[in-house]
Structure P
Amino acid sequence: MLEVDGVSYRYGPEGPLALEDVHLSVSAGEFLAVTGANGSGKSTLALLLDGLLVPTQGRVLVDGLNTADSSVRPVLRRRIGVVFQNPDNQIIAPSVEDDVAFGPENLGVPADRIADRVRWALDVVGMGLYRTTDPHALSGGQRQRVAVAGVLAMDVPCLCFDEATSLLDPVGRAEVLAAAAEVRRLGRTVVWITHDMEEAAIADRVVVLGGGVLRAVGSPRRILANEALLQRWGLEPPPAVAIARRLRDGGMPVPAVHRRSELVRAVHSMLTRR
């Protein structure tokens, strides 16, 4: 689905490299978490994947389309969409349904099909009851779900979430994570960019960026349980990893885990056996 082939990017002719020689492949239907501290190059990667930036070196391919080729931009818009950090930067219409319809309209989708797509996309993210609502009357999590619906309505097979929960409270964060889980269930490819390791734990694979360089790629269990690796690149391990380590330090033989649910099951099993 996505191929990042030796990509480097520099902001301005004299600026430092934001990304350097990154090689990465993303399979169709995969949920990939891209993690890193502030300034690691995560958002730059998101903009490169969507073709909003063009690599200084190397190439980005989306379903075989080179993002540097301006002639494929209209087709590219039908292949990948980005949900940005602040939903207010993506919401422009006076009602939820009008906002979700904006993308398909610009792609030239027939009006009757747009209406069907809008209904479907809003139902997917659980916002069907808010079709006629002013988006700015919604909570942050609800507005972000509207932004997700707007990308879904364009019928793109790949969605890139760029720190989409970082400005939200716990309720809004849970709402957007649930929407992303539903997108995943539909078989869409998801690139989830985050500095939150608990969010990264739900992915199929995790990428760690540090200083614009790809530092590690692997399963959530292998990457997120490696506290030394995460701390080296300015990341906090998931709470489950840190708690499990403290329990082991205290004499409880808790296995290596990376999700809260796994930790709860492990501790419950030990306590009920006693």
Structure Q
Amino acid sequence: MQGGPFEYKALDDISLVIEDGEFVGLIGHTGSGKSTLVQHLNGLLKPTKGAIEVNGVKIENKTRGLKELRQKVGLVFQYPEHQLFEETVYADIAFGPRNLGCKEAEIEARIKESMMLVGLDYESIKGRSPFELSGGQRRRVAIAGVLAMKPEILILDEPTAGLDPRGRDEILGQIADLHREYKLTIILVSHSMEDIAKLVNRIIVMNKGKIALDGPPKEVFKHSQELSEMGLAVPNITRVMKSLKLAGMDVPEDIFTVEQAKEAILRVLRGDKDA
């Protein structure tokens, strides 16, 4: 509570700009402030100092303009399937558009589109209870409910938490498709360097309420010592490639995914000059 004996500065001197169409990874150790930051971006939390502006809408310490803002910024919480509550998938995804005052034909069109965007078959799933679905499918229903609001910015807070490897890969693949095909501005909150490295073109690292690093993955991962001191680490495959380099294999060190590593090692084995 502000002014109370246990007042704590969750965000400290944060200054950043995220451009339209960017795919940003926001990472940091538990308690670093990353979830607090993204909750400011759709007005769930309001700043006690400073200013936040999202696509022309200013977020101030008041409620005016919050409905407009939350149409622009879709926020998918960690374990979003825990917020599913309707009897059918259709009804759950329809909840947001219906609250916006959309007519039934528009609601149906939005449900079909959002289910298609997350890889769910409309006809076979629309009438089912969300609680009959797999964990990965429930997660996608929850994301579809946010997409049905037609946000300009999509924020996902640890979207793969608790999923098995298959569900994890499905969700990450759908997120990548959304950015690639629809040019949504996406902010992906995670503590997994592997997930971040596969997808984003910019990484913001938070530590103790401050922005510690900000740049392309290649630049951020050069600060392996600093990341380690913050309780983070470069992707495992990056460490493997550095070990191979030290062992005498002529491979690049700025490798962040298994796919990149495979290609680099094959080039060396084939004797390609650009390995």
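The numbers here are math on the coordinates, done by the rules we state, and not lab data. What you see is a predicted model; the values in this text were computed from it and never measured. Cβ atoms are built from the backbone, for glycine too; each structure is taken alone.
Quick look at the numbers
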{"quantity": "Mean count of other Cβ atoms within 10 Å over residues 177-184 - structure with the largest value, from P, Q", "calculated": "P"}
{"quantity": "Given 19.0 for mean count of other Cβ atoms within 10 Å over residues 49-56, calculated: source structure among P, Q", "calculated": "P"}
